[in-house]
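What follows are several structures.
Derivation of every value follows stated rules applied to the coordinates shown; laboratory data play no part. The structure presented is a predicted model; accordingly, all values stated were derived computationally and were not measured. Cβ atoms are built from the backbone, for glycine too; each structure is taken alone.
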Structure P
Amino acid sequence: MNRMETMQLATPSDTEIVVTRIFDAPRQLVFDAHTKPELLKRWLNGAPGWSLAICEIDLRVGGKYRYVWRGPKGEDMGMGGTHLEIVAPERIVATQLFDQDWTGGEVIGTLTLIERGGQTTLTNALVYSSKEARDAVLRTPMDKGMSISYDQLETLLASL
């Protein structure tokens, strides 16, 4: 794998996690892959054996979204939120809350897409309610799940 395709994770403040990855695809395509359920279901699976069983998106400010992942033993993990800002195809700001609220309240996620020379730099900045909430997330395998999903996204983008 090319070095530029590797996901980077940073913690710029006590309440933030910032994930960055460069994709060899135009920004509009990366935006579509984040906003069209039929594309999201093809890459946002996380760990092997899991699938995105439910993917509903009302892509407008104030619109809601809902994701439910189904595991290999039939277990479900759901989350949803509300879109706070949409500047297509460069920025989406939305709340995030898992059904089993293990993050201590809503997370504010800001997805930014910047295109240069046919490549798109994706930055996903997540702001948690507290340092404790952020640190709890860092103790989970979220980085592995995100990395696997972004690898799947890279494969999907190459096929489109």
Structure Q
Amino acid sequence: MRITKRKTIRKIDFIVVAITLLTIAVLIGYSRPLIISPTDNLLTTNTSILFSFEKGDYIILDDNLEFSSPEKIYTHNDLVLNLKPGIYYWRIEGALQSKVRKLIIESRVELKLIENDTKYDVVNFGNVPLNVSVYNKSVLVGNIVADVGEIVNVSGNEYIGRENEE
């Protein structure tokens, strides 16, 4: 009889421990942040990035995987960040922290011309500042720097834009 009671107590102990461990696992999984966007390894030229998540308080963002100089951004709701082209590593922190994700924003050089009487408006439609060389009949007549979205009125017949390295 005594051996049967010990076996019964061991079975009850095992069940209690198993239920406790299962409950802890569920609670940990429930409190981990749920990331909706952006997706991991997102490659884009769009500099406005929507960070959408649940069960988190901070976006931790850095340009290196070691997070040696992170930017910690407090938010409870979705947040759109305007970032420069580059590679970013990020995670969400709350009661627990999410896995580290990667985001790549590529430079986009896009120059458009709008005819304006005898001159042209040069418009930077890219996502980085541009150095624009202005030529008239194959002779360099000037250089301008056009910020993103900037419209510059210039006179010439050939325009070459490249990313501003400064």
Structure R
Amino acid sequence: MTCEQIEELLSPYIEDELTAEDRKAVDSHLRICTDCASLLSLLQETTTSLSEFPELKVSDDLMGKLYAIPQTKRKFRLSIDLLLKPSLQPILAAATVLMTLISFYTFHPDKVAIDKSINRQFHQGYRTIGSLYAKAESFAVSLGQHKDTILDSLKSNKLFGRGEE
């Protein structure tokens, strides 16, 4: 048996609730494993210490109140308390900022000018990317037949992280 299996059986072992076969298996493991044997001694000391505590008598009135608590689960209800939880406050703050920005954009008197500015910036970025791509393509074409040789030498020098094996 493994130590994990023995650890699960130690409490029933102390309380003498094991079958004879399981008790023999635990005994044989405890002779071999010092860790499980020390755990058993700690459990026995704990049991002895706990047995010295006086047992408290629970009043019948308290027991009646405890048994009167309904066993049904509470249904989820959306309430204002849910919105006031600290974990939701950053999300609500971000949503408020987003809604404010959207409302400024939507109801701004120069909305057409804002749309034109956004469109111009978008197309300028798109043109820049196209220009860079064209320059890279023309550079690759200018290398011509030397392109494959350069790539092979870079690969063999492990500049790309993969060399010849």
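Work out the source of 3.0 here, i.e. which of P, Q, R gives that when distance in nm of label points 7 Å out along Cα→Cβ at positions 21 and 61 is computed.
P
So if we calculate relative contact order in percent (Cα under 8 Å, 6 or more apart) for every structure here (P, Q, R), which label has the highest result?
Across P, Q, R, relative contact order in percent (Cα under 8 Å, 6 or more apart) peaks for P.
Given a computed value of 88, 64, 24 for Cα extents along the principal axes in Å, which structure among P, Q, R does it belong to?
Only one of P, Q, R returns 88, 64, 24 for Cα extents along the principal axes in Å, namely R.
If Kirkwood radius over Cα pairs in Å, for residues 69-148 alone computes to 16.4, which of P, Q, R did it come from?
This value belongs to structure Q.
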